[in-house]
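Visitor: Have a look at these structures, which come just after this line.
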Structure 1
Amino acid sequence: MFRIEYPYLDMKKIADSGQIFRFNVYDDEFSLVAGDKLLFIKEDKNGYILSCSEKEFNEFWLDYFDLSLDYGDFEKNIPETDVFLKDAAKYSYGIRILNQDKWEMLISFIISQRKSIPAIKSSIEKLAKVYGKKIDMKIPEFIKNIDADTEFYTFPTPKELANADIEALNACSLGYRSPYIEASAKAVYRKDIDLNAIDSLDDEELLKALMSLKGVGIKVANCVALFGYHRIAAFPIDVWIKRMIDEHYDGEFPLELYKGYAGVIQQYIFYYGRESAKHSSN
């Protein structure tokens with residue numbers, strides 16, 4: 001058990017920000033699966049209690065939550081006249097761009113096409129249960145809101161999905177995405193593309209390499225670049241972002257103001273726009 005307190009860190013907002021699909025919220029408690037690691041988190045008035053040791057935190061979670069990067073400067077270029085983005089940044093205080101697994105992000109965002117976040121999460125959990133490995137870890141005593149019988153599974157490896165049957169993939173509610181997942185898994189498993197090696201490419205070339213995979217268009221490639229390769233200059237445009245740009249910027253967002261970190265701004269717009277829509281429909 002290890003306690004942390006950092007500025008610009010809000011676990012609930014990160015879990016709901018659309019960049020991660022295996023980070024679940026139970027009131028003031030959280031479960032998070034990353035690779036073969038399972039983390040439980042409890043929020044209290046003094047910060048967060050984590051189920052890991054200080055050593056594990058420093059070796060893995062510190063980087064995973066991007067806690068070495070100062071997020072305080074990312075709002076400095078927002079013009080005073082841009083009231084919408086000022087409000088979005090303020091509302092989204094605490095969101096960070098996680099350093100997630102490249103392979104998991106590739107498959108997750110292929111799945112994400114034309115799916116709601118709850119549907120994406122459901123499909124990913126089905127895949128993990130069928131093709132992943134059960135994580136043998138007991139829920140710690142300080143966690144009260146998660147059922148003790150809840151099971152957690154690792155994300156499937158390229159080998160596991162490359163050998164998957166299309167019918168079984170379809171049973172995970174993947175629909176037309178099943179052949180894309182099968183093709184990408186085979187390409188990664190056969191080393192037709194090396195997801196780690198392409199990290200050395202510049203942003204433009206990285207997007208091209210990702211788009212060489214079946215079912216990966218510009219939006220998915222930008223999401224994988226931002227959330228899997230931590231290319232925070234990437235600016236994925238999905239339905240929510242396009243709607244916000246159309247409504248508040250007459251269809252043209254001033255990306256040049258946020259060169260090098262537009263992906264952080266994208267997260268503020270996405271989270272604020274989606275949450276505002278939720279509240280307006282209630």
Structure 2
Amino acid sequence: MNSLPSSLSDTLQTGLPVSIPLWEDGAPFAGDALPGLPRLTVYLPSEEHRTGQAIVVCPGGGYCMLSIAKEGHRVARFLSSNGILAAVLEYRYAPYTHPVPLLDAQRAIRLVRHHASDWCVNPSQVGILGFSAGGHLTACAATLPAITEGLKGDAIDQLDCRPDFAAPIYAVVSIFEPYAHLGSRQNLLGDKADDMALIEKLSPERHVCESTPPCFLMHTSEDPVVVPEHSIAFYQALLRHNVPAELHIYEKGPHGIGLEQSHPWGPALLSWLQNRL
């Protein structure tokens with residue numbers, strides 16, 4: 001990956017993804033763990049196919065690692081080949097705890113909007129998509145207010161961090177039992193994993209409102225790791241608040257299916273995104 005070129009034409013000429021830090025002079029709450037993170041790797045669509053949409057892609061990994069190839073770069077190549085700018089977010093995870101991952105996701109959305117003109121993106125068409133724990137991060141970005149703690153207050157931090165649409169994919173949504181993925185909750189909350197007020201705050205299905213952006217959800221009935229009740233509960237909350245939403249539950253497929261070439265959810269997502277234009 002190379003550093004940010006001086007112009008969009010330089011980026012298009014290389015045809016390569018471009019990796020940039022979320023904060024040029026160091027991220028809030030930065031420590032010695034996970035050097036190089038957080039960062040964003042941008043895949044630009046070709047000029048003749050671009051839709052003006054952009055998606056921040058959040059790989060899963062239980063807030064203890066990132067499935068960066070399957071649920072990051074592979075997905076970004078699919079999106080960019082279909083005209084959508086894709087930005088793979090390598091957010092911080094354990095030993096970093098809340099609010100750090102959400103702070104990274106909100107900064108990524110703002111960073112894409114900041115570069116909207118350079119990257120030929122409509123700043124009102126910036127969404128977020130995530131898998132498993134990255135889907136939880138996606139749902140949080142769609143429902144929770146902006147994190148202000150630790151921000152440096154630069155021009156990018158002044159931009160709106162609420163996505164225009166969201167796609168939680170086989171997502172951890174609720175971190176309440178009985179369906180909670182306890183490993184993700186432990187990694188996200190650390191020594192506050194039993195703090196009920198924090199669990200309530202970080203269960204996005206409880207924070208859907210009329211201003212929540214449109215959502216596309218996908219799950220499989222066979223998922224034994226993050227059961228489909230997560231997506232069902234989130235979808236029901238969206239319906240109660242009249243938020244445009246589409247839910248696909250497929251019979252077959254394990255957890256971590258990613259974007260298998262033969263699976264129909266990828267084309268379904270593209271069709272849904274086309275309807276958002």
Structure 3
Amino acid sequence: MERIKKYLPYISLIILIILTASIWFLVFQHKNNYLKVVFLDVGQGDAIYIEAPNGRQMLIDGGPDATLLASLAKVMPFADRSIDMILATHPDMDHIGGFPLLLDNYKVTSIIENDTVSTTAVSDSLEEKIAKKKINKIIARRGMHIILDAEKNIYFDILFPDRDISNFESNDAGIVGKLVYGNESFMFTGDAPLYTENLIEWNEKDSTLKSDVLKLGHHGSRTSSSTLWLEKVNPEIAIISVDKNNKYGHPHKELLDRLSSLKIPFLSTADQGNIIFETDGKKIFR
């Protein structure tokens with residue numbers, strides 16, 4: 001008995017080391033199998049954070065202001081101050097307002113834009129910082145296939161624009177893309193209106209449009225997410241990125257009625273805050 005007591009501290013230490021190693025093994029294993037997609041709560045705006053199993057990160061839109069940084073801090077790895085790629089669906093304030101401050105605080109390698117011309121102060125500031133920091137600029141076009149994790153075959157496909165959209169109205173020209181990992185997929189629509197949805201429906205097969213998670217266009221506006229679009233995408237769940245009690249009345253009743261008639265459940269950042277999904281390519285978890 002005395003002999004056991006003598007070695008008890010060493011036994012306890014060994015057990016602690018094994019438990020710690022086991023926990024870190026599970027964390028590492030989880031990181032190397034799961035794709036994370038977070039619809040950030042940035043008020044009346046859009047921002048979606050994506051992190052692949054290999055650690056590569058992508059940020060779709062930047063919300064209206066500095067709220068972006070606070071929301072990112074809750075979901076990004078501690079002390080991480082770099083993002084591989086950001087994508088601006090279109091240069092409206094509620095989609096790029098947080099990007100200039102992001103570039104002041106994070107190292108960004110590439111940015112994808114839609115090539116529309118904007119002369120707002122926030123757009124000018126963003127373009128100046130892109131040039132000053134020598135960030136690689138990519139103009140989005142249908143058919144672009146962006147690999148986020150080659151080993152896991154996780155990719156992001158650009159579905160729109162499919163043409164020169166320099167003279168399009170801002171929302172009409174927005175980038176629409178689909179993120180795919182195995183059997184699971186996410187559709188991101190920016191502020192795409194019915195017109196843009198129709199163009200995409202004309203170009204793509206129904207199998208291309210089918211997605212498990214759909215970010216509803218234009219914060220739940222009646223001018224986006226037609227019944228036909230919802231039927232073709234046929235999501236398991238829809239997301240509305242919106243601010244509570246916003247002045248636009250989003251989400252509109254007409255849109256909510258469409259979701260109800262098609263029995264599509266939805267979540268709202270106004271009610272949920274950051275909405276986090278993880279997937280191993282076989283199932284999606286919340």
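None of the figures in this text is laboratory data; all of them are computed from the coordinates on show. In this text the structure is predicted, and so the values were computed from the model without any measurement. Cβ atoms are built from the backbone, for glycine too; each structure is taken alone.
Visitor: Looking at structures 1, 2, 3, which one was distance in nm of label points 7 Å out along Cα→Cβ at positions 197 and 229 calculated from, given that it came out as 2.7?
Guide: Working: 1: 1.5; 2: 2.7; 3: 0.5.
Attributed to the structure labelled 2.
Visitor: A value of 18.4 was derived for mean count of other Cβ atoms within 10 Å over residues 37-44; which structure in 1, 2, 3 was it taken from? Walk me through the intermediate numbers first.
Guide: Values: 1: 18.4; 2: 21.6; 3: 24.4.
Answer by label: 1.
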